[in-house]
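The next part holds the structures, each set out as structure tokens.
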Structure I
Amino acid sequence: MLIQMKTLEEAQNHRPKFTIINVPRFNAVPELDGTSSEAFILLHLGKKLVLIGGTSYAGEIKKSVFTMLNYVLPQESVLSMHCSANVGDDDDTAIFFGLSGTGKTTLSADPDRRLIGDDEHGWSDHGIFNFEGGCYAKVIRLSKEAEPEIYECTRRFGTILENVSMDHNSRRVDLFDASLTENTRAAYPISHIQTAIREGVCGHPKNIIMLTCDAFGVMPPLALMTPFQAVYHFLSGYTAKVAGTEVGVKEPQTTFSACFGAPFMALPPTVYADLLMKKIMTHKVKCWLLNTGWSGEPYGKAERIKIDYSRALIKNVLNGSLNQGEFEKDPLFGFVIPKACKGVPSEILNPRSSKSDEGGYEERAKKLAADFKENFKLFENDVSREVLDAMP
């Protein structure tokens, strides 16, 4: 979860600035304690203290640290980010923003690139650095064929499997069993990924990829954004929940989480957005939107975009082959969509041309655009005219 101290001298000289007390079996009494459930995560920034109880979910520890860093680092002009990051042989760093289930961990674990981290990073004047000493991958229905690097980690000594069931006859873990929850996890040290950079640092990114899982078939598999469009989508933090991902979700639902991690952002979202804009402009970063959900047809009427296609799109983004290609503008959202990409059927690149139901697509697109506009009322008084113009 956290970066380890590797020497006795380092441990002796370390002076902790924050304290985390975690008692998984100590439950709150909501009627007495004013909590919303028996589980609680209480963070006091003034006392630099975190109290966790009523839950054994290890993610609460890492997200508590993340929340504290989201408070401290921006005040030092360091952008704290809910993202994964990797780097190629040409020192071409890429970062991947995205909410849970959109592919942050999966798509950054690329055998042809070196992993920096899969979830939490800072962006300083010197480049990108990882907050953590390992990865915390979602492993429900993980397959050896589609995600070989992460799959192998679930079999390695030292990995902690959380909420994962075991077949009582074969004594093997069953990654397809969601009887406990869809949120099954594997926590493993960064060294389990053979191509990872153990130091967790690299240079400034050349590409930013914002991930969404659109269940309505409206968003294209890939789009190139202007810096202002990127800030708009960063503040929006859109994805869709589908049946089975969360308790009570029966039909696809839009969800917006500012900065792709609203619950953990201790400062106003526009603080992080302003920092992101400055860094994009300073380092001339290209910004992309990648949809790993459905395109053209909605959830329930078509298959999800193949992971091989998402990987191919990212590969062509990072190797620069799309820079000379042709693009077409989306009339509703304003970003531009590549007309061709090696390894991806051209007919799926633009959902408007791959749809089968003209009226149905337009209705879904207008509904999603309206949801974007309604959500962005939270920020419309605090952003520039250029960012407002990026609204659909």
Structure II
Amino acid sequence: MKKILKSILLFQILVASLCQAQTTNDDGMPATSNVPGANYPRIHSDLSVTFHFHAPKARSIGLQLDKHYDMERDTNGDWSVTTRPQVFGFHYYWLIIDGEWVNDPTSETFFGVGKETSGIEIPEKGVDFYDVKNVPHGEIRQHLYFSKTTSAWRRIFVYTPPGYDQKTKTRYPVLYLQHGGGEDDRGWVIQGRVNNIMDNLIAEKKAKPMIIVMEKGSATKAGEALQVLPFGGGSRSASTNQFAFMQAFEDVVINDLIPMIDFTYRTLPDRNHRAMAGLSMGGMQTFQITLNHLDKFAYIGGFSGAGGRFGPPGAAPLDISKSYNGVFNDPAAFNKKVKLVWIGVGTAEPKMMHDGIIAFHEALEKARIKHVFYESPGTAHEWQTWRIDLKEFAPLLFQ
């Protein structure tokens, strides 16, 4: 009898332990992107996410994340749904309440897709290169300056490396780093975590200390009508392969921004200490601006955005011999002048975009233009790809 009771007791302990473990695993943890005190969304151990919303008068609520999910209502008017496992990284999402797309009040909002939008950070186990660590920290500074091109005040964010204010005789190289379509000058600071990435790289002596300048990638020349920024394309000039809407921004960068930065900050004001990179639309802007002004830049980076053609399947690839005033036609001269061309793309990006960047990479190879090509495994057209791109790109600068 004692043996039977002991076996029952051990069984009960085992069941209780398993139930407790199961409950802990199923319950998950609040996302770090939640507003303070919010218990939902909750991320589970398999990276599925539970969303919860109290709306007793709503007739239907949906969730748009990696796909559309219908939320279910209980008798108290609480709506909830658990998604399939999510890809790690940062994702925008929306609630759809009775047909209206709205932000989740339990989530922080982020400027993306042209408006403030809910977002969620899905952690990747063992990956911390964009997290805050116990290392010396640089600063993010908000800076206003007046642009003669636009005849208006413009806002930029500037990363200064650790020790910038203490090492008053030290001068630094500069990276001009651009966001993508539908985002703005805050993107790299908030979604991209640029300061954490750079602080950690510099502390590990993997990257040189540098100043990073982040501008809003749209502009309208003084006296011209306000231009609506196209997220998917624009009018292209056959002779220069430029998007017409980006010309004013190019003038801002060359005529206003660079002179102001070199005057205001302790820079090394020459092309060998100046780089430009950008994601998606910002990558295309980067290639336009740098290749038209190689007297200003020696380092070029495109993150999911390059000089290639983004067109429908079967579209003719870009003839780079006719691009950017023929800058690629003398590969020996180009390779001697430009210290780095870097192109990155995620393997899970939309096919049209992925194939377009691959085509540009292959065209550069055919033209014997030296460059670095990097594919981020499993990541799509979103911030995890671009964080990884910066981590891989920055150590190659100013060496």
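One table, with the values for the structure above:
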| read-out | value |
| --- | --- |
| Distance in nm of label points 7 Å out along Cα→Cβ at positions 92 and 340 - structure with the largest value, from I, II | II |
| Source structure (of I, II) for Cα Rg over 2.2 N^0.38 Å, computed value 1.15 | II |
| Structure with the greatest value (metric distance in nm of label points 7 Å out along Cα→Cβ at positions 292 and 348, set I, II) | II |
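Rule-based calculations on the coordinates, nothing more; no lab input. Computed from a predicted model, the values in this text were never measured in an experiment. Cβ atoms are built from the backbone, for glycine too; each structure is taken alone.
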